[in-house]
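Enquirer: Scrolling down, you'll hit the structures one after another.
Derivation of every value follows stated rules applied to the coordinates shown; laboratory data play no part. Being a predicted model, the structure only gives us computed values, none of them experimental. Cβ atoms are built from the backbone, for glycine too; each structure is taken alone.
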Structure P
Amino acid sequence: MPEDKATELKKAAAQFAADQVQDGMKVGLGTGSTAYHLVEALGRRVAAGLRIIGVPTSERTRTQAAGLGIPLADLGQHPQLDLTIDGADEVATGSLNLLKGLGGALLREKIVAAASSKLIIIVDESKIVDHLGSKSVVPVEVVPFGWQSAAGRIEKLGATPVLRKTPAGEPYVTDGSHYILDCAFGPIPDAEKLDQQLNSIVGLVEHGMFLGMTSLVIIGKAGGIETLRP
């Protein structure tokens, strides 16, 4: 899909999602290229009088939202949110399980999503897959100390883990001061089993599979908006 067309579809999905936000809500603000358009749309609504409190999932989103005048807080102040709106790298049909983390914020994104009554996901149609891992790697956040050991254990599960690096060739460091391993599993037949296997690895902080968390998927398609529910 041409980049300008994908951007157009992301913007349409983001605007549709922003229109679901009601006055007085506490809203988790996602991270990534699609979530960027969501925050922009919410900024316009706040400027027009919408009253919300946003909880950003990354420092990048915090900076963007603050610049738009969106009132911000954290989970210490508001441990329960009405909803979170975020993007995804893959959405599996049927289950609506997600792969997230190519934007580097998977840990905070999952913490905020888990604190929300609803998780709304906005994507363009290219992100819909039959099985997680069909197009994307599984990002895995790990403690820097001994990350090679965690990578070795992940490799035994059938993946090819690669340490994410910056354009300068240094290890990419998350907002939580961790590293990310991008793990190519290929199509994952049993995401729940892999979830358990990954969670048993010492030194692994979190992974990018979001299972059973999605309330609504908003898909920007060439023919208009489509919505999916579990």
Structure Q
Amino acid sequence: MRELAPGVHMLGAKKGGRVRAYLVDMNGELSLVDTLFENDARGVLDAIRRLGRKPGDLRRIVLTHAHRSHLGGLAALKRETGATVLAHESEADIISGDRPAQPVGLKPTAPLRTYPFQVGIFLNRPKHRPVPIDESVGDGDAVGPLRVLHVPGHSPGHLAFSWPEHKLLLSGDAIATWPRFEAGWPAFTLNPEQHAASIRRLAGLDAAIVGVGHGDPITADAADRVHSLAS
């Protein structure tokens, strides 16, 4: 667990392509962005306890998008915490298990270290444990102190989150730093034109700290680095 900004803690290790989740502590309430890969949600529950809190203090779980590596712990966390589950309405039926995530192709695409995840989405394996969302959220909404940004391209309902007071951006899979720094994993970008527009929007935030969906956060020259991705 690493604190990126006051009350914002990054979670995750090597599983799921160094997938990340973000635990936000504000005014005595906890909110969580994404749920990591493991079905048991142990990493998230351990982080809550390390903050001296209990699972029931988690009030909201908001999902950047409905890919398996970000949904793994959702069912366990809903059961343990009773937190409200939020996501963009266009991906609600994937999260609830009523349809699979839109597949990506099988042609190997650099970086090749992401190819196992490409095959997994193509085959819809491993499946996450379905959970209906409780509320939909969209552009301009708030989740605790975070402002919701609808940034489609990686997936139709992909969300990012900003906390302007801290110049913090949680980009989800719109930006990756593992296994290399880029505008998300290329094979997973379902709509390149939308994705390019979303990256330009994120660059316009001039964030000083960027927590990404996969990999280490960007804490040095973050605004310049995100601008370098915009076209």
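Enquirer: Of structures P, Q, which gives 2.7 when distance in nm of label points 7 Å out along Cα→Cβ at positions 155 and 187 is computed from the coordinates?
Expert: P
Enquirer: Continuing with the same structure: Any idea which of P, Q comes out highest on relative contact order in percent (Cα under 8 Å, 6 or more apart)?
Expert: That would be structure P.
Enquirer: P, Q: which one has helix-only ellipticity at 222 nm (-39500 (n - 2.57) for each DSSP H run of 4 or more, over all residues; to 500), as calculated, at -9000?
Expert: P
Enquirer: With Kirkwood radius over Cα pairs in Å as the yardstick, tell me which of P, Q scores highest.
Expert: P
Enquirer: Here distance in nm of label points 7 Å out along Cα→Cβ at positions 27 and 195 was calculated and came to 3.7; which of the structures P, Q was it taken from?
Expert: Q
Enquirer: Shifting gears a bit: Name the one structure among P, Q that Kirkwood radius over Cα pairs in Å, for residues 67-122 alone of 12.5 was derived from.
Expert: The correct label is P.
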